[in-house]
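The structures considered in this document are given below.
FYI, it's all coordinate maths here, none of it is from the lab. In this text the structure is predicted, and so the values were computed from the model without any measurement. Cβ atoms are built from the backbone, for glycine too; each structure is taken alone.
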Structure P
Amino acid sequence: MADIKPFRAIRPRTDLADRIAALPYDVYSRQEAYEKVKNDAYSFLRIDRPETQFPEDHDMYAPEVYEKASLMLQDMIRSGALLEEEREAYYVYELVMNGRSQVGIGACAAVDDYERQVIRKHENTRAEKEEDRIRHVDLCSAQTGPIFLAYRRREGIENVVREVMRGCPVYDFTAEDGITHRIWIMDERDVVERIRREFAQVETIYIADGHHRCASAVRVSRMRRKAHPSYTGEEEFNYFLSVLFPDDQLLIMDYNRVVSSLNGYTGAELVERIGRRFDVTAMGDGIYRPQHKGEIGMYLNEVWYRLQIREERYVDDPVEDLDVEILQKDILEPLLGIKDPGTDDRIGFVGGIRGLEELVRRVHRDAAVAFAMYPTDIHELFAVADAGKLMPPKSTWFEPKLRSGLLIHKIER
């Protein structure tokens, strides 16, 4: 069963929350990060991307870069811009996007649960991407960006959350991207005990977003356990910062594909070859959005097509039956020659937050064909993780994004 514990968060002074909170470090390119923090003394992106405090040609992975992150974090604590909670608490974290509310619980999840696969993943991580966050967490002795976790809804947890949300939030602001963020503190003893008991009945938790941050936190924990062989398991380095959402509240958007060439086919030839495996219908020049699982939209030569997956194609496998996997196995690899979508520079990925209009723009600018996907369902993700399998690259796009710097988890050295 899951060990989800309260913690003493380091968090912004109330009047500075909107200035400190920052989108996750990995949504920005290096140049974008420099532009974002220019002349900004508060954005937490300065700490999450400390290379921005050095000349642009400076080695972003040099030791002094991570040391700078630690120094800036300590400076913000000393100045009072960041405060440390006096007692352990859980945190209700609400995000509102386009009028839609999504409510999770800020807490710490157990490294041992990750190791025992109580907390399950659905994608692999790359060692070089892990290494950056390992050094950041280790030098700062803090986890600054929460991992986005999901679990099957429990009414007992929802009842507590509804009670807490009747009170006043400690933070309530709308960021520049239009997303509203509200946080309530849950530190009353009886409330804390109720939440912990409820999570102790949850059999499985899933990483929705943040696999690299999670893997890095786990590796730092292993390092500190090795350095402290008499550890008890109660130390903060045995846990990692998370926000946990019930499955019925999550919004997964489409994650679409653009391909730069037709691999020697003409448009008509490609449509004919696809028609051997899919039921193909020309939909005209108006944007076509897939209406359900099993439909894929294709934009080619200024015409939208509906590609319907045939029933006989399904093989009752949680990965093989994903729309994104069928696209890969039946079109991208055999027809367009893209064997590894994770490394082939002929394919690009467009998150659903950009809209299908972005696919049209890309085809008119630098791509030959675009594919619009129906969003992967959260229970498809659960099924893949439960089977111990991995989803294809870029299968899910979660919105809205959690902000870094609102809840920070300090770990001992």
Structure Q
Amino acid sequence: MRRTVALLGSTGSIGTQALDVVAANPDRFRVTALAAGGANLDLLAEQAVRFAVPLVALATGVASALDERIDAAARRLALPRPRVEIHAGSHAAADAAGTGADVVLNGITGSIGLGATLAALRAGSTLALANKESLVAGGALVRAAQQRPDQIVPVDSEHSAIAQALLAGAPSEVARIILTASGGPFRGWTREQLAAVSPQQALTHPTWSMGPVVTTNSATLINKGLELIEAHLLFDVAVEDITVVVHPQSVVHSMVEFTDGSTIAQASPPDMRLPIALGLAWPDRVPGAARACRWDEATAWTFEPVDDATFPALDLARAAVKASATHPGVLNAANEECVAAFLAGRIGFLDIVDTVAAVLAEHEGTDGASLTLEAVADAEVWARRRARELLGG
């Protein structure tokens, strides 16, 4: 039986690669809902036609404009015009997530994806989670909405690797998680060198092709800090037991060290279609999802410690987890404001993490027991406003 899939963030990097997986496996998956921000209506309309999707959600824009694009796409592709129910507005993605699909792949960028994450969990769907920010911002809420232990399947390559490695032992046998990082484009640089970094330089990642926000976050290592928080929440491992190491080749996606001294690693050439396919089919694998390593060719993998003095984002993430339930969301929200200012050329590269640290230091926080969706939203609004104030905006 084919699994039904609701795909959120369908026009982004994760979404388009997920549709590649679906197109290659029409006997395994059927797309029943799409959601996108609205910046690329032509692509969204084409996706709706190609996959005959009955429900499409649009965060910004009007339904009639998308309806017209769907008509045009059907004519252009010479395919039948599907009957599509269009939802538009801020709650549209959550509407798509709550339809009860077998799997909801949340590939939305940013904490705006929290509502959709909660909707998917409450509907009983398996959540293939690529939207780490929703877990970071609302960790206690997400865990409370989770109905079964295996309901959330991570799609980030690192967390997918950890989930696979954890199958090698019992939870009580886990000594620590080793989270690998590419090091980004500025591995080995000094703080003085980073002062003059341009947005174009920060957007040139040595391994992965990602959106501008995630790519910039990778350059500052904020992305790895968010992933550290995500690993802590997903796998219930203390932040002190999560070690980050730099692995420039990005072939070993993460590791789990067990109490007997064994370390289990998941390795594959960098290709997001592999963790996406596993997220859609979990616990089964999709044959041919991505190419495998070549063991008949000479190669070398290297590992090195993170330069925490130059890249303090990981220390900020650990401190945020210990501070309160809303500190991680404040970290993410302040960072999003700072990244937008950096990409617009209004601030320097070092100002991103420095400003995030200043905002975190001022935040009073809320404990997990009293966390509400309103409290998360209020903390984010405050963090964004305070970041803009500190940046002079």
Structure R
Amino acid sequence: MTILPDSAKGISLLGHTDQGGRGDGVQVMVDRGYAYVGTRVSRGIMVTDVRDPRNPRPVNFLPIHRNSWSMHLQTADNLLLGIEELDIKALMSQQDYYAKSNQVDSSRYGVRGQDFSAGMRVYDTTDPANPRPIGFLEVQGLGLHRIWYVGGRYAYASALLDGYLDHILIVIDLQDPTRPVEAGRWWIPGMWTAGGETPSWKNRVALHHAIVVDDIAYGSWRDGGLTILDVKDKSKPKLIAHRCWSPPFGGGTHNAVPLHDRGLLIVADEATLNIDQEQMKRTWVFDIRMPENPVSIATFPTPNDQDYVAMGGQFGPHNLHENRPGSFQSSTTIFATWQSAGVRVFDISDAFHPVETAYFVPPQPTRWMEPMRGRAKMRHSADVFVSKEGLIYLTDYDAGLYILQWNG
């Protein structure tokens, strides 16, 4: 079947797979010719052979507990790290999930390890088509949301732990991948309610995840904004700077990609609700030449090739290609998913004036995998990974995996 984009410029379609009926794709990593895709409702990780990008073939599925989700993952050093967390979003509406934080008490949801799984699974990918589970870090709480790992000894994750209001940063020691252990943690003061702390906010402050470069961790805290941490001492991360712009802006800070050679940081605020239910979200350019004083200097343009506001659904930033080692790396070209507006490419050669240069907007899904619970029936481009060769791997909440060619 021929797939025609709703709109496209500078990007062409090579291949597509519905992942063997498990089309609920979220984060994607590509390693040695195989795509690993975390899922939202299928409860596991898809493995797809993408060595022929025009004919991607699902070859394996790594299931987890039926009550937990496995949306996010990382690959490096012949390891695959996958999150496992109670699917609390299944228990509430879209609005309630993103509205506020509450102290975590995992016992409310049953027995951890029996009624749900919570932690990080480690797989050996020496045979990339057949990852083999070798270790598990169980956390005292509801699980992990997202991980950063580019090889070596340490990984960095957002963890939903008992006694805290929401996800905080933990450092994970992988010296022995079969026995990962927590090495340190950090949170925004006010989150450790079991320790007597009191929050000064009423919205949702929670670490989505941190990207770590040169022992500096750039954390995105949803409505809590941005933190810059010194993580040289893994046991005691130290705050360098904290900036929060919600309110007056809409929050949902999702990821922050540092460009150290230019002293810049690109920060995306996720659109979490239908566009008629929240203000337009932005992607920000920060000057971080003085990391103790990050300054916002520009925002990305909002896609306007179609009237996405009139279309409805979630219209706004979601994820940024994160410039991982081994993938496409650039300090001037930024790839970003824009949910109902597909994947977009921006030129930030002039950091004060970002310009959109290319885009690909997939057609509407033909099958809806994700329970709506307040989300409008609209395509949802979720994550993007770009190879050194300019191949774009794009996931959709409902439609699986697209493989695209950037013509830039």
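If Rg and Dmax of the Cα atoms in Å, for residues 270-365 alone is computed to be 13.4, 39, which of P, Q, R is the source?
Corresponding structure: P.
For structures P, Q, R, which has the highest computed value of distance in nm of label points 7 Å out along Cα→Cβ at positions 102 and 262?
The structure with the largest value is R.
Assign the value -500, calculated as helix-only ellipticity at 222 nm (-39500 (n - 2.57) for each DSSP H run of 4 or more, over all residues; to 500), to the correct structure from P, Q, R.
Comparing all candidates, it corresponds to R.
Once volume of the Cα convex hull per residue in Å³, for residues 70-237 alone is calculated for every structure in P, Q, R, which label goes with the largest value?
Across P, Q, R, volume of the Cα convex hull per residue in Å³, for residues 70-237 alone peaks for Q.
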